[in-house]
Structure I
Amino acid sequence: MGWTTSDLIDLTGRRVVVTGANTGLGAAAATALASRGADVTLAVRTPQRAEGVLADIQRSGGHARIEQLDLASLDSIRAFASRIDGPIDLLLNNAGVMAPRQHGRTVDGFETQFGTNHLGHFALTGLLMPRLLDAESPRVTTVASIAHQRGDGGVLAGNPPEGYSPQKSYGQSKLANLLFAQELHRRASAASSRLTSTAAHPGVSNTELLTRSEGMGAMWVVRTLGPSVMGLFVPGPERSCESLLYAATVGSPGSYTGPKGPAEVRGAPGPARLSRYAKDEQLAQALWTRSEELTGVRYPPLT
């Protein structure tokens, strides 16, 4: 049958940060981690939207708290990082924006998807690195997508407005997520660090991300019919988050996990396919340097 959420290891005493934990995959992952004893920080843009998740976790005897975090704002990311004290055992970089119909920008001037999905998590991970390195066996798991296959060497341009394509730009941001996770792994290995970096994708999941008004949900037919139609063919977040949970707890350093079913759409967790661009070490190094320049975040030594 393969690995499922019921196989999650005991996480008692582990401190976990999950971005985008108010709904969908983030909420499902946070709830599952808390059910195994983890102390979970629900890092969300709108705290009120995470209150239901917090209540569910607490009703089940779990431990969690809500912290405000807007990954589209470097000021918000810095403020969040300054409020976190003590060791962090796991950072699950999950939050994301998918395929806005129009080119948009974050408050710092980056294209919305590149700025939120990649640069936001790049900055967050770097700023939380001292807290991660305070833990005995820290992990960073970054959520990518099968859409990364649409990405290419143009990822370094950061999704400019010229010729903007919602799906292509989303794919570039997800390629950036994978390049980041892979490069973080290489840097940790070179430093003989105890930090583990992994990546995962959920396949195709029937989540609220599909219907958000700033993305594909701007189309009436998607917003209205999408959830019921998708529900006939693909699993909900409780099943789709299994590959994320596997990568976040037992996945090997540098691994990329996804569903093992046809086209990696659904199924039990297993090794996922990397595009040739995702394997490009020079591209990953160039993106890292560019990300440092854009965010102003420099990572401390990983030892």
Structure II
Amino acid sequence: MGDVVAYRMDSVPVRGGELRVGVWGEDGPVIVAVHGITSSHLAWTLIGPELGRDHRVVAVDLRGRGGSRDLPGPYGMAAHAADIAEVVRAYADSPVPLLGHSMGGFVVAETARRFPELVERLILVDGGAPLPLPPGIDASAGPAALEQAIATTVGAVFARLNMTFPDRAEYLALWRQHPSFDPWPEGADAYLDYDLVGEEPHLRAACLMEAAARDGQDLYALPGATPAALPRPAVFLRAPRGMFDDPDSPLYAPGRAGEWLPDVVESDVPDVNHYTITLGRAGAEAVAAAVRAATHHAP
């Protein structure tokens, strides 16, 4: 994907402290990138260097994750949108494109709704349109039902947040059993190495369970909810295979994004799952190409 691109970690003042960001590139238009529910800015470990050839890619660690782990709650999409607004103001003096993967898609969509003056357009990567509640979940039960929905959808991903690991090798071994990481994606090593905090033999995932559990409540379409138009142009890139690499269980069925986000332009990224759409080489190239097409900025 081209020559070595400058990378550094930085911080942005936000409510309660400083938000960690990773920045790829030194010149060109700014694009702000937002990761998924238990992830970090190194979800963009392949895409950042590619887009950084002709952009400045500012990728955040959301509140409660990575280097932003110690920022206080409350969490939720509104809180994250306020943080992203501060990031945009810190790096740009005009509206910028926002790029969001998985839950990051919800964050950037909320940012556009709350701060449209800061947003030029949205690139949503397998996230951002409300998810259907799993079968058997009674939304009238309130937050408890939503916690059950989260456990049904991403429970195996959440399980690691309460685990400890004696060393990094054991943490990698856990992920090597994951069907979405077979074959091992090129971006996985850097992504997972950054995901650990603490000291051996008590390493743990950086994402706080309380942050992920609260944020997950904002991802579902509740009874009576109606589609909500976005105030800025948006494209939606769909992974045809889901969180466990199952082609029969994509996170989004074809057309789902368009049902909930009127006027969004939806397209599939071939032969990727929910993880490898960013962490695999083919997915990363497709996302970078879609960003350039959406922003009309070629290298």
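Data overview
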| read-out | value |
| --- | --- |
| For distance in nm of label points 7 Å out along Cα→Cβ at positions 88 and 104 computed as 2.4, the structure of I, II it came from | I |
| Which entry (I, II) yields the derived value 4.1 for distance in nm of label points 7 Å out along Cα→Cβ at positions 16 and 240 | II |
| Ranking I, II by distance in nm of label points 7 Å out along Cα→Cβ at positions 184 and 256, the structure that comes out highest | II |
| With distance in nm of label points 7 Å out along Cα→Cβ at positions 8 and 272 derived as 1.9, matching label from I, II | I |
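Any read-out appearing in this document is the output of simple, stated calculations on the displayed coordinates, not a laboratory observation. Everything numeric here is computed off the predicted structure, so don't read it as measured data. Cβ atoms are built from the backbone, for glycine too; each structure is taken alone.
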